[in-house]
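Please treat every number below as a calculation from the coordinates, not as lab data. This structure is a prediction, so every number in the text was calculated from the model and none was measured.
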Structure 1
């Protein structure tokens with residue numbers, strides 16, 4: 001068994017000698033040999049994200065453990081501190097900000113309250129509501145931990161220079177925006193200037209596959225406002241936006257970049273309606289600056 005692994009490692013090294021190999025490179029080389037008919041390229045990202053998360057969580061958690069806290073507990077403290085004086089938020093607002101269930105946020109607050117880090121207060125604007133306020137002890141604790149935590153995170157990113165960090169942050173933001181819901185009340189929300197709601201690329205893939213259509217990267221139009229720019233351009237529910245002004249569209253950021261480039265000029269969109277390729281011109285609505 002060891003001999004076989006060594007042989008695979010040697011072969012993989014010969015196939016990929018341009019960079020230092022990590023565990024994921026070894027996995028990819030093995031699968032390339034065993035199942036060359038399958039595309040394992042997503043592993044290059046997904047497996048590395050998973051492995052990085054485990055390393056980073058352990059390193060970050062060590063700082064909080066020194067103060068008897070966990071990373072999730074510190075998230076509550078940081079959210080309250082970020083709210084500004086008097087450093088309080090409703091329990092519901094905390095739940096939404098941290099994307100937690102009511103039961104999970106209650107447990108976290110219970111632990112922090114028991115240690116005198118936060119206090120629960122009645123909400124004067126809601127008889128059944130509760131305000132959670134950071135105590136003086138909590139404020140002092142934040143001031144102790146935050147510099148150490150940030151210095152630790154800086155250390156963990158030391159392998160990347162500033163340009164690489166900005167590039168990675170941009171790519172992660174683009175990917176996260178395709179999973180995290182956008183606030184429809186935000187004036188920058190695409191619905192305000194496009195007049196249509198859009199599903200991200202991974203949802204578009206899933207919906208087109210279910211309909212027996214080719215899985216082409218793009219943004220899927222889920223609904224069209226009437227009246228609105230999308231409706232005036234002749235866009236329909238189910239249309240897939242695949243390009244704008246000749247540039248491939250895979251994310252909302254791609255589309256936003258093209259809209260920012262043209263200002264109030266017309267946007268030329270390439271779409272797929274089913275399997276039929278169409279080109280339309282869209283005059284976007286006024287976007288806030």
Structure 2
């Protein structure tokens with residue numbers, strides 16, 4: 001789909017006639033991650049729409065920003081003829097879901113932030129062993145290109161054999177061996193294939209990962225205290241990537257938000273293992289937006 005000269009690659013699944021839900025993928029991630037909740041969305045009458053953020057897939061790179069992706073979501077909704085919709089953000093996509101609510105408060109009915117990252121330097125201000133703090137400081141000083149280059153370099157060094165995983169579930173299982181026990185128990189054979197496809201597409205270009213890290217790693221260009229629609233925050237109490245402290249920070253600032261902590265859940269389970277709870281709540285909140 002082309003909008004104002006920009007290319008947007010979409011993935012739609014679930015119930016094609018259901019209530020629309022825009023899902024912002026994780027970091028790194030792609031539109032294909034939404035296939036992991038296809039069956040659940042069909043069960044609850046939800047139409048899933050997801051698109052690659054700038055720098056992922058074939059999406060043109062734009063300056064790091066949360067607010068701009070919120071505006072992009074409204075543009076995609078307009079192009080699809082969708083007036084009112086819910087929005088969810090998974091992991092690194094969480095802040096973009098909130099940005100969408102701020103961009104369209106009369107159109108967004110509710111928000112789910114699912115294991116969503118918060119402003120990392122505010123939540124954990126002192127971490128001298130994290131080189132990414134240096135990259136973000138570089139961006140603060142005006143060298144955004146230098147910060148992006150450093151994040152791209154880090155991801156390139158960590159890719160390993162991801163591009164060669166293919167649809168071989170045995171290789172996907174081997175890649176997941178270091179994950180906490182049972183954290184990917186929700187992945188059946190079909191979902192493992194989609195998970196691998198999303199991982200490959202997410203890392204085909206490194207620009208999106210770098211842009212995300214600068215967009216939500218530096219000072220946010222959105223004010224979460226101004227969100228006026230219902231927001232539910234879902235976090236795993238054993239999540240080591242995005243611990244519940246991120247959810248608590250958001251819950252303390254988003255008026256009326258509800259924080260739910262999932263016992264025993266690591267990042268994988270928190271992000272994709274509880275959509276049987278998340279989707280019905282979003283559908284219930286489809287009444288007139290505030």
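Output the label of whichever structure in 1, 2 has the greatest value of Rg/Rh (Cα atoms, Kirkwood Rh).
Working: 1: 1.05; 2: 0.93.
Answer by largest value of Rg/Rh (Cα atoms, Kirkwood Rh): 1.
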Note: helix-only ellipticity at 222 nm (-39500 (n - 2.57) for each DSSP H run of 4 or more, over all residues; to 500) at -11000, derived from one of structures 1, 2, originates from structure 2
Comparing 1, 2 on relative contact order in percent (Cα under 8 Å, 6 or more apart), the highest sits with 2
